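Enquirer: Have a look at these structures, which come just after this line.
Please treat every number below as a calculation from the coordinates, not as lab data. Predicted, not measured: the structure shown is a model, and the values here were computed from it. Cβ atoms are built from the backbone, for glycine too; each structure is taken alone.
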Structure P
């Protein structure tokens, strides 16, 4: 679904805390869909909710029988609760913080310019495969210290993992089998790389994680390898979606495109508005860890809560004229990176990637030049959480290339 927002609006106006009762005569936990900003923000920041079900001790939506996939995904930082979350996040956050990202910005720009250079000479550009997908993979891969020439392989494994997600409309046993193989491949790769860094510090994030494991025996090799897989795969998919959706927004609004070309200083605020207006992650899950009241409804311990970020960002009680893309808006109150202890550790890097990448595209890509009216073909992945173009083809007449 390219545009889920009319559906969100109907629920937000009529049933903003929507219950789907569990089966087995109501004995199974209820799933709650939250559509309003106040409720979504309350759960994201609240200590009464977590990433792990208190009834099953499970967090990742992986069916039984996929042992490696479950082990890898359940060790991802995004699926952990304290104290494991606290311990692991303390090791991951510093290399992804504002100071580290500021030092990385020149290299991020180099990567963006290297990718855009061949695209600028083509009359037809497939933007996802040509730029939006490899760009964040190469950035985070460089930060980790993996070989740049392996990015197509990493992309293939990342897609295999994503296609087995519990929110995919096309998840099949074959997709789950492929994800199991991809999890095993990536897990083995990062175990080997971490082992190599224990004897040879290369000054990269893999070396920092290897040191962390040596200094803190409570950090298991499985946790560290899974963290690398999470950073390189799931971590890049959000930036890919953000860039693709931002380009679509600019193509629909040439006046915004031209304003950003004229004043690139507006890009940091524009990135936050793109994240608010049409976030690449539409929904996240939490579990109730105790009985609580939410907008007058009783949520029981063990109930699941689906927080619809895309709807919360269009809530007029929080954002005036929420349907309007306004790059001058104070959009900093959005929830695209989460809130509370699970606030995205890579938020500074994602913002920098989007700001620099969009700036280079605006400066170099003929389809985004003043007066350009490119042909656009877009195809969305059948995923209602990771929402964004899986293909975005732009075609310009040769006369527009200069």
Structure Q
């Protein structure tokens, strides 16, 4: 993209960044508002706004006289951010499902799409194709005109180093989950593509629109089929040397835990095993098709007083108390949020964990909460990551010319 044409290019770009930052989050602002906010001169403010209008990031809005704000004198020029100058896409590329959310540049949803993956050992090309088609379907749901895609972020259940690659070698599952998705999508569609760990993106979502707002240190536990942690310490996402800071393979070494299996898997498998035992005949879960005995059914039966389901939930809660205790001991966090599709049902788990934590802590126990962001938390965090990227690099992006 061409730089701002001026002999003092660096100064002009710095001024443009300052003005754009203030306009991005504001309603319509006047030149006087921007002068007060930035300390720039009136002439500089209006010159920069003209440049941002030409670039497509800002537009001039109707003057206040037309809306009754002025009775006499010269009306002030007012400027506003152009949130529909382009879109970003957040993708949750899970093992069993891929979902894509398209938003404008303020995070308002404009399109969504979801596809199943079959959950099997699909080839790399098949997974790449599923992710690509899901994004295209979400974009097709956006009302015309076709939007300019400024950034795409994909969340995967694998550690990610840098902006796209899974650095750990020899893990077949991680390699399947992230088969060079950034390179494929960028090469095929010309998009700017970032890939990140799904739990990291869930933590971003909690910090943006969930329980993490205003909390400097918090952990988000994705707790579906497998556990993964997004760790925010003093306002910064911790990644580790190879992107694996939140990986929980160590749980295989923890007494009373034994693996990184998540709440959904533990509830489902625990209930099915219990139903096969001597006490299974009296449970309401026994009347269900075995394939229908999932975590949601187990939690619902426990709420209704089914003893077998309640016992399963109790065991899962005690196990999760140990998980939370180990995480909180390592990172000394203020808060742990249990997130993902199971979060809506996890009130009993949160209660058990909160009750059990004093067994492992004398003081400084973290708050434990269930996320309110539902099953779309990873896609939401991916949107946030894409928006942050666009915002950091806005003046390097050439927006399309609208006719």
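Enquirer: Of the structures P, Q, report the one carrying the highest value of distance in nm of label points 7 Å out along Cα→Cβ at positions 261 and 293.
Expert: P
Enquirer: Have a look at P, Q and say which one yields 1.00 for FRET efficiency 1/(1 + (r/R0)^6) of positions 221 and 317 (r between Cβ atoms, R0 = 30 Å, to 0.05), as calculated.
Expert: Value 1.00 for FRET efficiency 1/(1 + (r/R0)^6) of positions 221 and 317 (r between Cβ atoms, R0 = 30 Å, to 0.05) corresponds to Q out of P, Q.
Enquirer: Could I ask something else about it? Of structures P, Q, which gives 45 when percent of Cα pairs over 29 Å apart is computed from the coordinates?
Expert: Only structure P yields this read-out.
Enquirer: Ranked by relative contact order in percent (Cα under 8 Å, 6 or more apart), which of P, Q sits at the highest value?
Expert: Ranking P, Q on relative contact order in percent (Cα under 8 Å, 6 or more apart), first place is P.
Enquirer: Something else about it: Among the shown structures P, Q, from which was the value -15000 of helix-only ellipticity at 222 nm (-39500 (n - 2.57) for each DSSP H run of 4 or more, over all residues; to 500) calculated?
Expert: P
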